[in-house]
Structure P
Amino acid sequence: MIAGGVSGMMLADFGADVVKVEEPRAGDPLRQWTTEGHPYWWQVYARNKRFITLNLKTAEGRALLERLVPRFDVVMESFVPGTLERMGLGWDVLHAWNPRLSLVRISGWGQSGPASHRPGFGTLVEAASGFAAMNGEPDGAPIVPAFPLADMTSALYAVNAVMFALYHRDVHGGQGQVIDVSLFESLFSLLGPLPAEYAAHGRVRVRNGSRSKNAGPRGCFRTSDGQYIAVSGSTPKMAERFLRAYDLGHLLDDPRFATNEARVRHSSELDAHIIAAVAARPLAENLRLIEAHELTAVAVQTVADIERDPHWRQRGLLVDVPREAGAVRMHAPVPRMSGTPGTIEHAGGALGQHNQAIYGDELGLSCDELRRLGADGTI
């Protein structure tokens, strides 16, 4: 529901003509993710796109798609694997229509393998990939993220793959190709050296709260006024600087905390000292100490805090995009490029909003044909 939409959004932000194809009348399920009646998810992730409706299960719908495909460089789909083939729209068909086309296929578990047919939402992938098993407190339940991490990761891979495929085609004279993006593999790749650790030592990572297996101190610590700061002592220099700034420099003479490896091994004891030191000060005083000593620590912020932050205000992180019902706020295009910056022209639009422009103006269908196709549910 998210990965394809986000990858299309990113491409559209930087100038691609992205046409979102939806089922007539029903539309994309993301339109139904609302907050107090407002489809914010849709308005953000469908921004900058054009919107048509098309029933791919009908002969006339497939015939219209056949006329559209040669006009595009990429088709993106996120059906359960095999669905496109059952509709008579497999890679062999699409490739015959447009040999320069690349097909991006986003699924939970990949296009091949015994589990490929299973539906796969990001939450299931986050649980199955090893990610949730290592997140949470040691004596608590596994935790899946509160946002679609697997989908977002897959979207980034999909956009990269599109660029690789187009470069191969346009620079090296290659043809189009199939891009198989699985949510599972995308997220699993973020786990980095965990498979190497397991293969070498036969151990899996266990839940360890916010502590790190690589460096310490690391975690979120409560201040005297009920706020939190996050601390990252990822290098020995920064860990030692933090301890000295909080009058804990004497711990560096203790063999349990003298080296990075020792601090990781005794992270619970180290945390006890830091918890007490941070809790002795309100947030403002902690932040003054952090600023004065250039420590690798920050306040734990909400979206409300970020909106007020002068740094992000100056960088224009958030923009208000006009629409008929009033502006909707969303993040600016990422990343920032000096020569070809991304832009936001409009928020996600109405179902079938560009049917006339694409089917009528570009494909040349008459008004009578459009009315008939709309009446019989083809568009």
Structure Q
Amino acid sequence: MASIERRQIRGQERFLVRYRDPSGKQKARTFVSEKAAVDYEAEVRTDMRRGAYLDPQAGQMKVAPWSEKWIAAQGHLKPSTRTRYRGLLKVQILPKWGGCSLHDVDFLEVQGWVSDMTSSGLSGSTVRQAHRVFSLLLETAVRSKRLSSNPAIGVKLPRAGKPEKTFLTHEQVTALADAAGEWRTVILVLAFCGLRWGELAALRVGRVDTMRRRINVAESVTEPDGKLVWGDPKNHQHRSVPIPKFLVDELDVLKAGKGPKDLMFTGARGGVLRNGNFRRDVFNPAAVKASLDGLTPHELRHTAASLAISSGANVKAVQRMLGHASAAMTLDVYAGLFDDDLDGLADRMDEAHVYSMCTEAKDEAKAKKTNVTQIRSATTELG
């Protein structure tokens, strides 16, 4: 399988290890000492026997070209996700690692890189995302037999931190919708149905059933690099979303004269309603007018969850409305809102307990009255 040859190279004694890799290709490596050659030859034998052999040349590929091969192979990702990964590679990963060989990436240096990003002021979420992409890239190198292990695994990461969410009241939603003028229905659908922006922009007339008061969410549109990309909703989950009664008439007005495949909401000049244009021309001015400066359209989705929970919806209902992958995710995002209902829960339990005790007392009194009546009746008969 492998052999060691003693050679004279430029008057210097060297030891050449020859062997064939698992694919049958001839490989050779030169060492200064016989011991190093013997150790390497034994290592090659062991690795081949265990199926763990790695070509020493494979890990010499630089991170930059490997990242291009890696990102090109991520066809399963949504275009928006792939665009985000490319941004992290360009800004956070390649400036540090692009010129480094794969096998030179060191665990301690990865930890230092993470620490440097954190101390530079980057948010914990961005640092964690950058590390995740780099780790995925390296893990693919492991699976491709270019690395024996992933040096990014086990690195200590900063806490992601959860941004403070804004939840509007019914009155604030109404004020924002009124300030949006002819676009008020867009605001109301976002705030009371909980659609993501891409789901709202892709909504077809035929999927809005005002008779049953349901919106069928089956499509989404995103804008990676400014290009429209159509696809399934997030998590690939189609869902049915309830429509409040007060929205039915407004939606019927928008549906009038349109075909089932027409878009429910369109831009000022027709076509897809673009998030950036809508925020600049409609949403931001309306938010200022309604004294909600700094509000974002996505916070209306949080508002929808808040209003649903405050109206008594359980976690499974909120999960289905929002299209979360699981109830656990819904709880993770909105646990605080459910906690706010604990006082109400305690009050309802107290009411139920009092009612139960009163009922029990009434039953006992009734039983006693029955017993007295029976005794009197028996006494009368004996007399």
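Bear in mind these aren't lab numbers, they're just calculated from the coordinates by the rules spelled out. Quick caveat: nothing in here was measured; it's all calculated off a predicted structure. Cβ atoms are built from the backbone, for glycine too; each structure is taken alone.
Structures compared: P, Q; top value of distance in nm of label points 7 Å out along Cα→Cβ at positions 62 and 174, i.e. the largest, recorded for Q. Quick check on the output: 20 is relative contact order in percent (Cα under 8 Å, 6 or more apart), derived from one of P, Q. Which one produced it? It traces back to P.
Source structure of the calculated read-out (log10 I(q)/I(0) by the Debye sum over Cα atoms at q = 0.09, 0.15, 0.20 Å⁻¹, for residues 166-333 alone, -0.52, -0.98, -1.23) within P, Q: P. Computing mean count of other Cβ atoms within 10 Å over residues 230-237 across structures P, Q gives 14.0 for structure Q.
helix-only ellipticity at 222 nm (-39500 (n - 2.57) for each DSSP H run of 4 or more, over all residues; to 500) computed as -11000: which structure among P, Q? Derived from P, not from the others.
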